[in-house]
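S.K.: Pasting the structures in now, so scroll down.
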Structure I
Amino acid sequence: MSDSPVPPHRAGRGLARAAGTVMAAILLTQVARLLLSVVINQTFGIGAELDSFYAANRVTELLFNLMAGGALGSAFIPTLSGLLAKNRIENAWKLTSAVANLLALFLSAVTVLAILFAPQIVEHGLYLLSPGESLGQLALTTHMLRIMLPTVLIFGLSGLVMGILNAHQSFWLPAIAPAMYSAGEILGVWLLPREWGILRLGYGALLGALLHLLVQLPGLLRLRGAYSPTLGRGMPEVREVIRLMGPRMLGVAVVQINFIVNTVIALGLGAGPASAISLAFTWMLMPQAAIAQAMAIAAMPTFSRQAALGQTGELRATLASALRGVLLLSVPASAGLILLRTPLFAAIYQHGTFDAAATEMAAWALLWYAIGLVGHSLLEVIVRAFYALHDTRTPVMVGTAAMILNIAGSFAFSALFARLGWLPHGGLALANSLATFLEMGLLLFLLRGRLGGLGARPVLLSAAHSLAGALVMSGLVWAWLGWGAGLPAWLQVLGGAGLGGLAYALALLVLRVPETRLLLSLARRLRR
């Protein structure tokens, strides 16, 4: 088992190919998500009805992620990848069958219970800080929640299929599945009767969840796996998945509690802030998904195999390569969102029921979320390295501390913003960004100790290069926006994005950044 250093370009080559495939699919997903956000916000505007949808959606996301989402993937993929790396194919499919059966039984029970207690979840949970809300909005949110709760079971099974395909180095279908979810929501808004109002979006989410699962089934069938009607009693691999899921479920709960607290606080600020922070967070997630999730999804099976085979040097090199690639893309993306946020929302959404006030609310939240984009992006890769090492406890402990800081900061910053005369929901976004940076920094420090180093000098050099390029880019975009203040918003955005991207690329070339080979490899992969 080799533990010798691996040149960065060799470590990144296979990762670039896989990440390029995932990135192409994620870019498609982001186009679908963008179209969905336009359809939603131009149809319903920022207000109480859309707040009800996002509140109900937050509960279903909490249940899915807590019971099956990230927790299952971080525990299941390393265990399955280890079996596949050792060519234990029969055991791999027995593990898969047992996890699928246990998941279906458990999520079915959770879904039924949540449907029965939906009124209590809404009244005593989501609207805890706003007991004076109208009975109509409480009833609407409850109805919406009951419509959407079956997505918890559907997404649980779909997430398992996604893990199976990724462990087998199959990335395309899992990566385009989220686009199918957006497509279902769009079809719900467009095709269902207009008199159903916001409920169209709830039924569209249900359709989208089904499409999310169905699009991946051809890939699963091609694997020709053997299904077993077993619950995995006596299987050490099933026990290992459950052992790894325990701490990770707590970690997912930490993240979801942050989202729930932000939603509850936003609902207490009146009509609109909950929708505004949801839209802004979606825009922060678009580059984060295209950059970091693509790299992290592609890297996870590689990390897991290298960890299972004891190849610490290779794992260290692959991680460093992924971190450098994420830095070079996320830093300019963060600067671009900060500078172009207002004309961006005006150009895309400011039509119909989405007015100038809604643009101001969403752009204000995006300003503070975009500050944390780099932290969110690096965190995607770092935590997967811990999972590959079968360590779900450390990210949970650090994430719990970050959650406490985030919740405290959400209350403190929203109150501070209100005293300063600023829109208070911006404080929720700032608290999220600061807590994420602290979480990322501490986990990176701890991972460095686990791996005996990270190749820190090239990573820090990439950070310096990306910051230098982003400064050049920001100066040019700032000048463009000043010169073109009277131009249509769409032209401000296109001109700023084009000039900024060109300036950043030229800066990297002038600085002779070696990682541009990785980026060019990704670009070539996207063209195929």
Structure II
Amino acid sequence: MITNINRRQFLQKTGGAIAATPFFLRCAKTVNKPNIVFFIADDMYPDMFNCLPEGKGKNLTPNIDRLAREGTILMNQYVVSPVCTPSRYNCLAGRYASRATNREFLDKTKEQENQTVIQWNSFITEKDKILPHYLGELGYKTAMVGKNHVVEAKGLYQFPDYQADPQQPDIKAKVVENYEKVRSAVLKCGFDYADGLYHNNPNFIGLGKLAVQNLDWITSAGVDFIDQNFATPFFLYFATTVPHQPSEPERSWNADPGVTAMGYINELPDVMPPRHTIPERTKAAGLEGKNKENLLWLDDSLGALLDRLEKYNLMDNTIIFFFNDHGQKAKGTLYQGGIFNPSIIWKKSGFKCGPVCEAPVSNVDFAPTILDFAGFTGETLFDGSSFRQLLNGNKIENRESFYFELGYARAVIKGKYKYYAVRYCGFAKNRTPQQRAEILKEFNYWREFRNMVVVNRDPLKPYSHLMIIPGGGHAENETYGKKPGYFDKDQLYDLETDPDEQNNLAQNLQFQQKLDEMKAELKNISMNYRESLIFKLMDDS
């Protein structure tokens, strides 16, 4: 059994060092530790999954369909912080992103009057002890392949000219230098192998000509890792950059296959079906339309990994997690469309719980569950807990409540009720119209610099829950202002009768007692994790 202890107890036991801590955990004796593949997609909608009601029959994804058919769908999977960086932090650290200790996060917290603000700023550092550290001490070889956006990489060169030619010697050298800094940072965070890496989304490499997807290149790195480590237990964290934007064909599945995050390459990857067959296959299936090709491309990537596992007869002893980084219907908010995000777990013999697990689980539970499968027992710093016994068909003691955090919002679900709080720090509420205009102008400048969509030019619009930018940013724009209670600082919903969160009960006197109870629950969670979960819940100014 894996047990969780708080940070203070852990530091007392280990003398204060985390990453260099001797492994004081007792490990179960296992003959065949399972290989683990953690496949994380980027920005998938429910209608992109054939295994969900919204997407049934709408996608050509035979490999994902196989995982869903033979494995278990976690139908009530939650994501604590529904944008890419903190969600990845949750998965790899097994902890809430507001526990991050990287300098950017700490500086942001201080700047925001000591209120933690979870955005794209919660990075894992080499001082943090995370999942690959534990697995390495169990004898696993570990790898990160694909989209990083969670491990802190310092000192990256910022290109002043977005249109500069990446094949010019001086520019090329800087691209490679940046790539190696990212790779080195990943290796320092407990991984034995790191390649095929995008530090962020392609638009943020820094050069327009490199701002394209290359899933073949990412997949080739994943296949190489399996080739090198098939004889030992391994953990492969495989993160795609699709179907996240850019999604237009000329910048995704039909882009130049020689363009990568480390510049142009001469030897093209050859581990997936030829790209020219992608539209042929989707057309033959009668599934032409937005992102259908990218979804098949993503599925081909998964298929290439499965083929490699088959080649080395590893399927009988491999567990595959297929996780989308967050709910996409309300990304950038803590509404159900952002935090509710079913995932799939597969093993060849299936799980005793059957094809669907209805018990609620959180993405902070992935790390302890993976360690449980690896035969680990002992104490960790995790906020999550293993749900392996659920998959084995057993009941476990469920949390009384589930906690969520993002930007300037916090939420808690307990029973059928959900409390949602939004609080801005004082200086944000007191900005002058001129200050708001200047902030918005600068924000939009950098989006235009990268040829990205600008969603608002009105400086008087209210902030979003994620950012103190007038009108919010692109990530949360699909939901901004769409819910009737969106701009209310306190929101209470009955999820049984109102799953779409259209009726805010916080102003209804009949629910005042329930509102107070849910506020107390959120405050209690913050007290339990008081070393990091700082939120000005009781600030009613």
Structure III
Amino acid sequence: MSRREAWASAALVFVVAVAVRAWAASIITFPRPEDTAYYVGVARQLLEGRGLVSDAIWSYGTPPLALPRPAFEVWLPLPTFLAALPMALLGTTFAAAQWSSIAVGGLVAVLAWRLAADVAAERGLPIGRARTLALGTGLSSAVFLPLVLHSVLPDSTMLFGALVLATCLLGGRIPRSPLEPLPGDRSLRARLGLIDGRVVALGILLGLAALTRNEAIWLALAWAFVAWRAGGLPARARLGLVVGAAIPAIVVFVPWAVRDWLAFGSPFPGQALTNALSLEGRNIFAWRETPTLARYLDAGLGTLVGLRISGFVHNLVNVLLLLGIPISALGLVALPWTATGRAFAGRVPAMPALPAVGGSAGVVSMLVVFSILTFVATTLLFPVATTWGTFLHASAAVQVLLLLSALIALDRLIAEVGRRRGWTRPVAWLGPFLAVSAGALFTIVLLPGFGRDGAGVRDRFEALPAALAEAGIPLEIRGAPVITDFPIYLAEVTGAHALALPDEPPESVLDLAAAFPGTRLLIVAEDNEGIWPEAALSTSRGLACFELVPIDLEGLAVYRITCP
């Protein structure tokens, strides 16, 4: 493929991907789930001069517990910084923030095209099939529902996916051997082997990934695994590949670790252990009944195994399969075959030996190792948290891997059928055509429903202040906190200070209200799947302390907290 053809193909993929995502953004006009609203809200606060803060406390596991709340006690800031760029130019709205994720989503489609082109070249596909596989993968990524959906939600999902793919692609281009040090040079750099500039760039990408999601640790381990297994390199050179990437990654991340230390008393992400010890998703909102190791072990082996089975099924079915059916299912089934290169074995011209680190073998190996590590870690270590989105938000690159696997399988199947039936005209385009058609169909059919659901949530919260004012209890902008099961939405839509409702008895909620003076209002969705709002009437004290306030707004129950 010539340079001009490569640029033209990349441009076509990017333009199509951006156009599809711009259409999707016109349908999805409200951030869902709440973490998306959090990233956008903090970007708005930053641009308004208030700093990295939030008007919602959605978790009580990391002090200080004060409003406004220092942001990112668990999540990481790079998506907010990225969203702030278009918001600074176009206004501090969700629609403006979407342009950051739209651009990143277009980049992910281009990276998918490049990944497929590398694989096709390395495996020795004939030029026509290689072009078709690469362009088909890029265009399929441009319309693939899981990638389109998250490309219009400015959170960590697509940014992390882009950084994972870029890191793997760059890792596949690192030379087989480092340069030899000069005679007599006994510096650390010489002892490790001269570090190629691309190793430093890879380290910077790892640092940026660490500023996006905590799952960057699995990406770093994937690079260490691939680099250390590089055949034909001495141990010193392999160590140089690992250390040469680790140093710039640490340098990029350290300033944020210092900020976290100053803001929260620790340079490490808060609540990781608490999330690992959760027995159900609402434990993240715990106030008095915080997860502990003793409570976790008391749940019994059967419960703990069941949690991991539920996490496995969620990650496999809900995240990897459902939104991408049928392409994702084909890609997953074919992955053991396509990831090892056996899909092309014996049907293409003889290939030269694969380089030790570089080439598509390194790219695919690193991406596969990252995917396995992330899937296994979220399933086994965070089986409850993953059902609330942990693996989902780290899975964009895994979705690209499944898409590529499916297209490789279709290419091989069509080539084999053509060989056996003696076809004289190439039909390699048939596989990408099927993938693009299936992806576009599901995107067109399912995306509007997601948009309507989000609009309904937005309308409900936008109508809330007027309904409360009519009931005689107006919301105060950044005034006394309100306890609610949607603290981020309430804060971002209305401007009120909000506290997450713990899924605990009324006594705990009253204790929470007492910890934040002035808190006198509880707002709960009537379809809440926890113990509220019924818990307001579950005890004599609850009956006396929670007074139902009738409001003209369907779907929300409002209570005045009457106890001191």
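S.K.: Rank structures I, II, III by FRET efficiency 1/(1 + (r/R0)^6) of positions 114 and 394 (r between Cβ atoms, R0 = 35 Å, to 0.05) and report only the one at the top, that is, the highest.
M.R.: Max of FRET efficiency 1/(1 + (r/R0)^6) of positions 114 and 394 (r between Cβ atoms, R0 = 35 Å, to 0.05): III.
S.K.: Can you say which of I, II, III returns 21.3 when Kirkwood radius over Cα pairs in Å, for residues 290-489 alone is computed?
M.R.: Checking each candidate, the match is III.
S.K.: Ranked on mean count of other Cβ atoms within 10 Å over residues 50-57, which label among I, II, III comes first with the largest value? Numbers along the way, then the final one.
M.R.: Numbers: I: 25.4; II: 14.1; III: 20.1.
With respect to mean count of other Cβ atoms within 10 Å over residues 50-57, the highest-scoring structure among I, II, III is I.
S.K.: From I, II, III, which structure was helix-only ellipticity at 222 nm (-39500 (n - 2.57) for each DSSP H run of 4 or more, over all residues; to 500) = -28000 calculated on?
M.R.: Here the read-out was taken from I.
Only the coordinates and a few stated rules stand behind these numbers; no lab work does. What you see is a predicted model, and the numbers here were worked out from it, not measured in a lab. Cβ atoms are built from the backbone, for glycine too; each structure is taken alone.
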